[in-house]
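Every number in this text was worked out from the coordinates using simple rules, so none of it is lab data. Owing to the predicted nature of the structure, the values given are computational and were not obtained by experimental measurement. Cβ atoms are built from the backbone, for glycine too; each structure is taken alone.
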Structure I
Amino acid sequence: MLSSVNGWPGRILVGLKTKVAAKKYEYIEHTADLGFKAYGDSPEELFTHAAEAFFEGIVSLKTVKERIERSVELEAGALDDLMVRWLHEFLYLFDTERLIFKRFQVKLIEDNRLQANVGGEVLDPARHEIKAVIKAVTYHKLYVREIRGVWEAQVILDI
């Protein structure tokens, strides 16, 4: 059975398990800020989709090439804290080195630790039009949760 919410494919119900259909993330309305919900069948996929939403909010990922690879290793006290640290790491790399990423290979999320490889390039103003300037990753309305096999996160970014 396929449900539909606002015209997009929703979740496919198979027995007691729920799987996410084609949706990776969606932007949500929030006054003066940029918010999104990300989805995944695992914590690793959820964090991948959240990173894609983060960078798509800055530039069109279609314009980004993979010229640089970085390893990312993070720890936090809880999974929602790990999400904030994950996205904050990208904000730091963007602010300090002007790096934008489009590929996110989250290899491990275990005991609130994350290991990943990411690929992208240095921002090129001639090719990358800035959509929004992100000032901070906030805890406002933040959640990371799993419901019947589907992982979901909500993140509000201060712009």
Structure II
Amino acid sequence: MMFDGFAGPSAVSENLSGGLNVQLPVKTSKHAEFVDITSDVRDTVPAGFSGICMVFCMHTTAGLTINENADPSVVSDLLSELERLVPWRNPEFRHMEGNSAAHVKSSLLGQSVTVPVEDGHLVLGTWQGIYFCEFDGPRSRRVTVQLVGGLVKV
């Protein structure tokens, strides 16, 4: 299943642990937004794979989080609260590019999430989704999905 902003994997390679590394492009359309990438991360996991799925954001003005994906008001509340805590316009910021707020929000949320995988399925809670968090968009971004483990032999 595709989500708005997903353009398909841009690169796939094997890692030394027997898992996979997949680059997923993400296009954002707003200055600040959360893009649900759960189904696209799920699509990188081969049937029968068990281990760990690590998703990593390769940008300093964006991040990743796992949170509720059933009620869109949760994402709206998160974006509102982050803007209240770290407003875009702050005369005390010194960074010349003018996007210090995006760097701070990225650091607060972090650049990676880790999800267990059992028999080809992400082990997420009923209401959990994986979100790419844009704070300096719109932009074309990338995340790396790394699977560590292997195929279960039955």
Structure III
Amino acid sequence: MGETIAIMFVFFILLVVGAVFYMNLQRTTVTRDIAEAYDLRAVELAQTISFLPEAQCTESNVVKASCFDIYKLIGLSKVAATPQGRDLYSNEFGNTKILLVKVYPVGGEWTLYSNPKANFTNAPVTHIPIALYNTTSDKYYFGVLEVTTYQ
């Protein structure tokens, strides 16, 4: 009888240790999946922005891929800063901050949209390289689209 109780005791200890190990493994996996989902959301937002007529580069009514018109972006940032503009874009962008930084040549930073979550715990930033087009000088510049998703 004592041997049976000892074997059952060891069995349940091994079962509890295995369950704790499995739960920790699942917690790590879920955390990684959540972070991956936010990264995917950031890329989706970048693609959404790149297809907005308010930001696209066009030449003879032909849209250029991964290209943003600087002057259109300046206008978009002014419109999105107003309460009406924030309401207009809030359905599409949600609780995010979209910042455009001109990297080369140095200079220029525009907040395209900003609607931070009130009590966020984490805010990963996704950097997406893009081309910027200046229509007045007919030059291309290098920029980075920073999409911050509030968790």
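Comparing structures I, II, III by percent of Cα pairs over 29 Å apart, which one has the largest value? Before the final figure, lay out each step's value.
Details: I: 16; II: 20; III: 37.
Top value of percent of Cα pairs over 29 Å apart, among I, II, III, belongs to structure III.
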Item checked: relative contact order in percent (Cα under 8 Å, 6 or more apart) derived as 27 - corresponding label from I, II, III -> I
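Computing FRET efficiency 1/(1 + (r/R0)^6) of positions 50 and 106 (r between Cβ atoms, R0 = 25 Å, to 0.05) gives 1.00 for which of I, II, III?
Values: I: 1.00; II: 0.20; III: 0.60.
Matching structure: I.
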